[in-house]
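Structures follow.
What follows draws every value from the coordinates through simple rules; no lab data is involved. Small disclaimer: the values here were computed from a predicted structure and weren't measured.
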Structure 1
Amino acid sequence: MLIICVVIMVSIAGCTKTLAQPVTMSDVQIVTAYAPQANFPNSASYAFLRRGPEQEEMSDEQKVIIRRLRDAIKDELASKKYKAAKEDQIDYIVDYQLVAQYSVSILAERTQVEGQDWMTIVGVPDDFIQGALVIDIFDAAGLKPVWRGLCNVNIALADVTDEERNQRARYAVQELLKTFPPQ
């Protein structure tokens, strides 16, 4: 009986929870590519290419966003038995890019008042941000790219809690790294 309980506990602890898509995200599109000649072991070590946000010159808000993203990447890679290590002891280098673009719709109307032509032009911000997250993984020994993932998503411009922001980052990273390492 004890052996069965231990096996069940180990099985449950080894599983990662699949996150549901946050309601403030839509049109999630994932594209991945990898080097077919690359060998992806069942476990490995890695380091981030960039220094942590605490060591970079950026706004406090940007530091929070980058920290949230790095934590999500670390946790997802850890669930795949990929562990952070010192730079001289790594198999892979991990880099990431986060891009956000606000959209504005331009509305134009032409009218005539007392024989005069008038043009009214108004810029109306959309209710979402178009975002993209790119994760690149390089072979540390050869410094060659071996895997790339791209997540495009629309993010609603709604007042959300920090917890919702964390869920969005974790969901995007989870979906992006779902096929890493390739089988």
Structure 2
Amino acid sequence: MSVDQFAYLSVLISIIMGLGITHLLTGLGRFLGGSDAPRVFWVHVVWTMNIILYQAFFWWFTFKWADLETWTFGLFLFVLAYAILLYLLAVILYPVGLPAGFDFRDHFYRRRRWFFFVLAFLSIVDMVDTVLKGPENVGGVGRAGLIFLASSMSGPVVAAFVRRPVFHKIYSVYWGVALISWILYSQGVLRG
């Protein structure tokens, strides 16, 4: 497949990713709205930053697909579904049509199961994708990648059921650090 064909297929994925990041940035911008601004919950803001970084990394990573010789409609739907799931995380974090004084702390705890189940499902999709690409790809991910994927599947499931604020404070920061570490590792910065 030529780069021009990849560019054509990636347009829809790019639009969805752009909408997701725009939705998150618009949500953050609401906190600057004055007296009727929503109530800020810093854990929610950390998750917002985590998901912006996750979306940006996925967008960056999709460029690796440009070298793929043969695209099928199934593969296109698979990559598109991943982008859609990332967009859904943005919508869960910032629902459309917020009333004045919206309480994001209350919202976070009420919607945490949806958020963390979608996050865990993304990791399951990642793991399936890694395995389907064959043993060479699994070996290329390395032990660090497999640990990251395993913790990315199990951690959100635990977080979906835990309501304790101290857990969510620690986990939001941990997840961001783990994501940054994985990005640096996958880009060769943290490799031996």
Structure 3
Amino acid sequence: MIFFPLILSGECINGDCINGRGAMLFENNDYYTGYWKNGLFHGKGLMIYRSGDRYNGEWKEGTRHGKGEFFFSNGDVYNGEWREGKPHGKGTMIFANGDKYTGEWACGSYNGKGMLIYANGDRYVGEFKNGSYDGKGTMYFSYGNRYTGEWKNGKPHGKGTIYDPKGRIIYKGVWENGEPKGKDSKK
């Protein structure tokens, strides 16, 4: 997901687009209505992009900042906190394909603790780094197995255990880049 800063010119078609409440139609046909400060979006406002994307929420000095909801033209929806134009803080992304992430964000990516539920029924609960499973977490597979342990770059890496649907240990030990390594302890 990429968010670009807005640097456009347009025509104020209603109200005060300098310091107050007003609406502006930009030369590229983007449309903003809401609060302004020093000629920049500041406070609550709605931006409708010509691409079909929409953002409804808080702005600071012309950038999405605070709480807001972004509707992507492809059907994805992000609702949560923003900083400097990117998802940052706590938020939820619901994807058009049925996947859903809820948790912490930093600089536009999953970072920190969160839960990613896939449309196929798989579910990961744990730590993320730059959009990947990284740290401690558990993957619950739709067919009943689960892996609990350490992750790196989206794969089991470090100490971890995989269980069958009845909770019996299939493998307990060290993992490297998604593959079991070393001796299986099953204890």
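If relative contact order in percent (Cα under 8 Å, 6 or more apart) comes out at 31 when worked out from the coordinates, which of 1, 2, 3 was used? Derived from 1, not from the others. Suppose helix-only ellipticity at 222 nm (-39500 (n - 2.57) for each DSSP H run of 4 or more, over all residues; to 500) works out to -8500; of 1, 2, 3, which structure was it derived from? Comparing all candidates, it corresponds to 1.
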